[in-house]
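Listed after this line are the structures, all set down as structure tokens.
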Structure I
Amino acid sequence: MAFLAVKINFVLGLRVGELVALKWEDCKEQSHIHIVCEEVRNQETNLYHVVEHTKTNRDRYVILVPKATAILEKIPKEGSYIFMRSEERITSRQIAYVLEKFAERQGARTKSTHKMRKTYASNLNANGVPLDCIREMLGHSNLSTTLEYIYNPLTEKETYDLIAKAL
């Protein structure tokens, strides 16, 4: 289940705490998913729990592309949360663990869960999605924050071709 959560987040771009707090009721609409909750960790007890707000205290809607819908259709609706295993909601730590194990098997450096958001934002930008739309999808208040997420995910040739086409 954690693997499916990682896979879907490359096309949703959520904060990992928002991802693991998703409920089936958040995706009533076929074209959008409503982001209203997030998981937080209690610093004293080290326990994870879901709160009824996001980091910015504002809910938002994220577009459900066909790839995301296809992944959601593979998941049994056996609880209120989307990502569950053995009747328990998976945690952000379990998502990080999946990424760590994948990197280890590939002989690569481990990437943080937050890198999925940067990949998401960069791919949207490289494909011409307006910056303000990317900002909204990420849940940022300021465009400057969004700009810090974006890098060039294209190969040198793809970048060259785009520049040549533009000029």
Structure II
Amino acid sequence: MSASTQEHRDQAPSEISCAVVTVSDTRTKETDRSGPIIRDTLQAAGHRIADYRIVPDESDEIRRALDELASRDDIDAIVFNGGTGIARRDTTFDVIDRLLEKRIDGFGELFRMLSWDEIGPAAMLSRATAGTYRDTLVFLTPGSSNAVRLAMDRLIAPEVAHMVFEVRK
């Protein structure tokens, strides 16, 4: 790791504030397994959960959640899960990708590379992505618990505070 990367990590906030959005037509707060994994992982890394919600896989609802959460001063990053596949009902990527102001292509590339080890060529079906919207980090992960654990443990939790530092400087 380069000295400047470590320097930036050292300057990053120790705690950031996050929102978690599960996109699903069928899950409830009682049956959602992936949202709690995201929340627990972020909290274990020392971050605060400012909002958690479930929205239906409807374009207007997803857009409304993104706009509302990104406009809040108390949210640094939003993690969406669900709706990143290629099925007709998977619209999270379609809504959010066109709104991202800066894309973080490496997130999706690394996610699919790491997923290859677990699920093989089906990894290419994921449209996991990340970027910024209104100076807020936005991550899109698949909705499966295994995919969420992979994204959180290997990519998001270790780097999200550093990413917030970069976006805000």
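A short reminder: the numbers here are calculations on the coordinates, not readings from a lab. Just so we're clear, the structure is a prediction, and the values are computed from it rather than from any experiment. Cβ atoms are built from the backbone, for glycine too; each structure is taken alone.
Have a look at I, II and say which one yields 12.6, 37 for Rg and Dmax of the Cα atoms in Å, for residues 40-95 alone, as calculated.
Working through the options, I get structure II.
Assign the value 2.6, calculated as distance in nm of label points 7 Å out along Cα→Cβ at positions 104 and 120, to the correct structure from I, II.
I
Please state which of the structures I, II yields 28 when relative contact order in percent (Cα under 8 Å, 6 or more apart) is computed from it.
Values: I: 25; II: 28.
Going through each structure in turn, the value belongs to II.
Tell me which structure, out of I, II, gives 14.1 once mean count of other Cβ atoms within 10 Å over residues 48-55 is calculated. All intermediate terms of the calculation are to be shown ahead of the outcome.
Values: I: 14.1; II: 17.2.
This figure was derived from I.
To test your reading of the models, identify which of I, II gives 10, 36, 36, 15, 3, 0 for P(r) over Cα pairs in 10 Å bins from 0, in percent when calculated. List each step's numbers first, then the result.
On the way: I: 10, 36, 36, 15, 3, 0; II: 11, 42, 37, 9, 1.
Working through the options, I get structure I.
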